[in-house]
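Q: Pasting the structures in now, so scroll down.
All of the numbers you see were taken from the coordinates with simple rules; none came from a lab. Everything quoted here is computed from the prediction, not taken from an experiment. Cβ atoms are built from the backbone, for glycine too; each structure is taken alone.
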Structure 1
Amino acid sequence: MRETRREFLAAAAGAALVLAGCGGSSRSDGAQVTLDFWNGFTGGDGPQMLALVQAVEKEHPEIRVRMVTARWEDFYTKLPAAVASGEGPDVALMHVDQIPTNAAHRTIMPLDDLVRDLDLQEDDFAAPVWRAGAVDGRRYGVPLDMHPIGLYANQQVLSEAGLDPESLPTTRDEYESALEELKGKGVQGHWVTPFFFTGGHQFMSLLWQFGGDLTDPEATRATWNSDAGVEALEWMRSLIAKGYSPRNVGQDADSIAFKNGQNAFIWNGAWAIGDYGSTEGLEWTLAPLPKIGSVAAAWSNSHNFTVMRQPTPDPQRLEAVKVLIDGVTRSPAWAEAGQIPARRSARESEAFRKLEAQSALARQVPDLRFAAAAPGLSDVRESTLDIAVAQAINGSRPVREALDDSARRANELLALNREKYGT
């Protein structure tokens with residue numbers, strides 16, 4: 001028996017359910033429209049999104065929005081079943097790497113007509129994230145933000161080691177030189193973790209920096225075991241071998257050490273801005289990743305607006321969805337939650353420029369990279385590449401062997417996915 005919306009709301013209550021409904025959208029016919037809007041913002045970003053929704057309602061007083069939040073892992077489990085049973089929301093935010101799978105399951109609908117009606121095009125957004133929201137030539141997502149990784153620096157640790165905390169390294173030579181100086185002062189400057197947060201993000205960034213990619217363009221074959229992939233993972237291993245990082249770094253131990261002044265640098269995501277900003281006594285700054293390879297590149301993900309398939313589409317509700325998407329993506333206020341606005345007008349606003357950390361991270365927007373748009377690819381990566389990165393960093397397997405074996409298994413899974421999803 002499929003779960004009803006009421007049952008979903010009850011389940012989500014234990015995972016920080018938020019309801020908003022105090023206004024709506026101005027329509028020429030004066031009709032009241034109520035939208036159901038789901039997302040996974042259960043932390044400090046939830047109130048910020050709620051405020052954006054309420055701002056849209058205030059400007060358009062005939063739209064009412066019921067916003068429901070649940071942990072992302074619960075969200076992705078509940079959403080397809082709810083849509084299949086006709087109990088899904090009108091609109092939802094999801095990570096761009098989840099869009100291909102949800103498009104293949106027909107959970108979400110193409111938005112080509114919607115973006116045309118809103119007169120949205122690539123030039124209105126950061127090009128990398130706009131392209132990431134398309135699957136097989138059709139658009140399924142309207143990007144709200146980007147949350148890449150960047151170089152965080154503990155300014156006090158750098159100062160005590162005699163390094164300039166206002167001039168962060170931008171090249172491989174500068175970065176390794178800084179790590180060597182820190183080591184000379186008894187500081188292991190860059191802790192390498194085998195976990196996806198943050199080791200996996202670092203590996204993918206370095207893979208792209210060394211000229212490689214996760215897959216071929218059609219995502220039919222894993223290519224992370226290329227020479228570029230080997231070089232990237234070997235460089236991460238070298239930080240441990242040279243004593244710049246301890247061995248066997250635990251989950252989140254690198255971030256805890258950063259906040260405690262035990263290391264100087266961490267390659268972490270935009271989501272850390274709020275955490276570090278609220279850590280008492282921590283003096284830190286943020287910059288684009290140093291260019292370790294031949295090209296500048298950084299891993300990123302993105303929250304995209306998506307529209308759910310409905311048993312009986314309602315044109316009035318769809319018009320209200322357009323109002324919500326347009327209003328929220330235009331606002332620079334979402335950046336206060338630590339995100340980088342995807343929409344150019346928001347990113348170039350004076351309000352955004354005042355956010356120093358976010359603005360620093362946004363300097364690498366042209367260099368952001370996203371995985372290929374293929375159904376099930378994130379699941380394949382999780383069960384193959386993530387394991388290989390952990391094995392190599394922990395030293396339980398040689399780098400090339402780990403990458404080769406993971407790519408071989410990934411290719412088998414990708415072939416199964418093509419049969420499963422008919423791609």
Structure 2
Amino acid sequence: MKVTAVETIECDAGWRNYYFVKISTDKGIVGWSEYDEGFGSPGVGAIIEKLKGRLIGQSVNNHEQFFQLAYCLTRPATGGVIGQAMGAIENALLDAKAKGLGVPCYELLGGKLRDQVPVYWSHCPTWRINHPQFYGNAVTDLEGVKKTAAEVKARGFTALKTNLFIHEDGPAFAWRPGFAVPFKPELPVTPKLIRNIRQHLEALREGGGPDLGILIDINFNAKPEGLLKLLRALSDLDLFWVEIDSYTPKGLAYVRQHSPFPISSCETLIGMKEFLPFFEYQAMDVAIIDGVWNGMFQALKIAALADAHDVNVAPHNFYGDLCTLMNAHFAAAVPNLHIMEVDIDRLPWEGELFTHAPEFKDGCLIVPDRPGWGTDPIEKELRARPPKVTGGLLQYKRA
């Protein structure tokens with residue numbers, strides 16, 4: 001079965017866009033993957049266009065051969081959006097290959113170890129604060145934060161992840177200087193910020209009860225000095241983990257050594273070579289792997305590297321429903337899975353875009369047994385919702 005065409009398609013996803021790779025074959029089988037350009041990655045689609053000429057006419061089965069060829073051809077600028085483009089193509093090849101064999105993609109990743117994947121409700125109540133026009137149930141204050149945590153518990157989820165917010169200056173708003181919202185490149189951690197983070201976490205605990213796992217994502221919003229100041233101020237709280245993004249393994253290792261909480265990290269890294277020093281310096285307790293960026297077959301290698309260092313992994317997943325099911329196959333196959341990220345708040349029209357939606361039971365994601373990833377984008381519906389914004393970090397501004 002050979003590749004006859006490679007195409008990228010974008011569609012409107014409210015405050016951002018969704019992006020897809022469609023690989024057509026001479027057997028009529030179509031392989032799909034979802035990727036992203038909004039999380040600091042503009043231009044992935046342009047790289048796919050540059051790479052696809054080396055793929056057309058080749059067998060969909062030889063995804064590792066294509067990956068190694070593409071790596072050689074882009075070696076001077078490895079990683080970044082180039083690595084993400086390679087991962088997006090690899091994921092579409094895996095889908096086509098699995099469909100040709102009539103098996104779920106997890107069979108190509110070593111087989112299924114679990115039928116259900118434990119998940120946490122991510123961006124809670126972040127999407128309801130930042131984008132209530134698309135998700136409803138607007139949250140503007142600490143009482144709304146508390147009610148959202150109660151909803152998480154009532155719906156059977158055992159954990160949630162939240163972000164940084166200021167509650168004192170009118171309606172709640174996100175604090176994201178690491179992404180220039182506001183633009184403060186020194187990344188200050190002030191008493192006011194600490195006070196607001198603490199109030200936010202206490203409201204979640206009050207609403208969710210003593211057994212709900214609470215995760216907080218600091219992203220790139222503080223440097224080690226500020227991180228330690230914040231972690232010490234929160235040390236009496238019960239947190240599942242603190243998530244920190246960093247490109248400095250020694251600095252992150254220092255923070256971890258002095259943290260009262262488990263540290264998760266690495267969601268923005270691409271390839272084993274970028275992950276390796278973080279394992280060698282024991283910089284994190286849990287390695288977050290973005291299989292959408294890396295490609296699920298490459299992500300499997302990173303998970304094996306983590307396992308060799310006695311570190312569990314968690315998929316990074318905050319995209320559309322196809323990405324959720326792509327990550328479900330990875331999570332089903334890796335032995336050292338900790339927990340998986342899922343955005344439970346969805347767009348009103350999300351169900352119109354895909355043939356099958358993710359299924360949840362008792363706080364877990366059911367691993368689909370359908371061939372390929374277990375869902376396909378509905379091309380007609382994608383094209384009926386053309387992209388409206390550049391999306392993500394390049395678009396977002398606080399009024």
Structure 3
Amino acid sequence: MTSDADPGKGRLSRRSLFTAAGAGGLGLAAGAVGAFALGKDRAEAAGDVVPFHGAHQAGITTDAQDRMHTAAFDLTASTRQSVISLLRDWTEAAESLTAGRDIGETGASGGAYDAPPEDTGEAQDLHAAHLTITFGFGRTLFVKDGVDRYGVAAHLPEALIDLPLFSGDALEEGRSGGDLIVQACADDPQVAVHAVRNLARIAFGRARVRWSQIGFGRTASTSAEQKTPRNLFGFKDGTSNLKVQEDDLLAEHLWVSGGPAAESWLNGGTYMVVRRIRMHIETWDRTTLREQELVVGRTKREGAPLSGGTEFTAPDFSMPGRDGPLIDPASHLALAHPDHNGGARMLRRGYNYTDGSDGLGRLDAGQFFIAYFVDPRTHYVPMQSAMAKNDLMVEYLRHTGSGLFAVPPGITPGGYIGQGLFEA
């Protein structure tokens with residue numbers, strides 16, 4: 001597919017201009033230009049377009065938006081070239097979607113009556129809403145059941161492991177894994193859903209949705225300018241996580257660099273861990289405030305560590321209380337803090353979710369955890385292993401979905417996602 005517009009200038013293509021002129025002369029052509037200008041105004045309103053191209057993919061250090069729709073896909077393509085074709089088509093569509101434009105030359109309503117529209121159309125009257133689309137590759141893209149399906153097994157990163165089954169995991173196969181992942185974040189839920197819906201439509205015959213998750217209300221901040229949000233337990237979450245302003249820490253803990261030659265395609269990229277964490281809301285809501293704060297290790301009102309200060313005060317894990325340290329060593333704060341994880345840091349972009357009830361009057365709700373790491377083997381697995389065994393919060397949680405994906409670096413104009421891998 002090609003676009004009628006130059007991505008940077010919003011011009012009509014020659015084909016569109018000639019078609020308009022042929023249908024009724026310059027008057028109709030001028031009308032087409034006017035209509036396209038309206039689309040351009042929609043995309044640029046309030047400066048709500050996040051650049052798609054860059055050294056790193058958007059949607060990682062981008063200020064966390066308010067809504068999310070993430071989907072994993074299983075490839076059905078039989079050839080390497082078919083996968084490349086899909087990635088090219090996805091890249092072209094993502095360029096248009098993130099700019100606030102319809103997909104394709106004719107969009108949602110300009111094509112033939114006897115053919116499906118090139119765009120599903122539910123975002124026609126909406127702004128770009130800071131939409132970002134981030135792509136990642138699962139381990140099974142490289143090797144599945146011992147088979148190198150697409151000739152890329154030699155470039156499988158060592159850190160793209162099969163995540164272990166952590167203590168207490170209740171993973172559902174239909175909520176875990178996948179060959180490809182797409183994370184769409186926006187300030188408007190319909191814009192995010194529209195993006196994933198259209199990418200799934202484009203993938204027909206080459207990939208199918210394995211699982212998807214819609215999230216609302218971010219549970220993390222990626223910028224020092226964003227307030228720390230609250231999760232469904234009512235506590236501030238992710239205070240000590242990486243922020244976009246911390247360039248040195250991002251280089252150390254987020255972005256991949258300097259790997260072996262076979263993995264050089266991932267330099268400038270990162271690793272994404274996703275976990276669907278169901279919260280036992282009803283049990284938590286019957287727990288005393290004292291117990292809640294003991295479990296979390298922070299105050300509920302301010303988010304300050306129980307050792308005192310404000311939200312961003314460094315916790316004092318040695319401060320004594322009546323029955324031991326004031327901050328329990330098994331609290332969520334203590335087990336997740338960099339001080340107890342070899343200094344390892346992560347960048348989080350998680351969201352709350354609610355998927356109705358389970359038929360027994362209990363909410364199926366919780367957090368869709370999304371985090372990015374330079375190496376999940378050192379930055380995630382040890383921490384999650386310790387938390388799964390010892391965290392006081394474990395009795396209020398159940399992990400039902402899991403996945404690990406290698407996220408390629410950013411895309412240059414004219415390129416496509418994963419080009420470095422498939423042309424290595």
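Q: FRET efficiency 1/(1 + (r/R0)^6) of positions 124 and 164 (r between Cβ atoms, R0 = 41 Å, to 0.05) computed as 1.00: which structure among 1, 2, 3?
A: This figure was derived from 2.
Q: Give the label, chosen from 1, 2, 3, of the structure having the highest value of distance in nm of label points 7 Å out along Cα→Cβ at positions 108 and 380.
A: Across 1, 2, 3, distance in nm of label points 7 Å out along Cα→Cβ at positions 108 and 380 peaks for 3.
Q: When distance in nm of label points 7 Å out along Cα→Cβ at positions 268 and 284 is calculated, the result is 1.2; to which of the structures 1, 2, 3 does this value belong?
A: Structure 2 accounts for this read-out.
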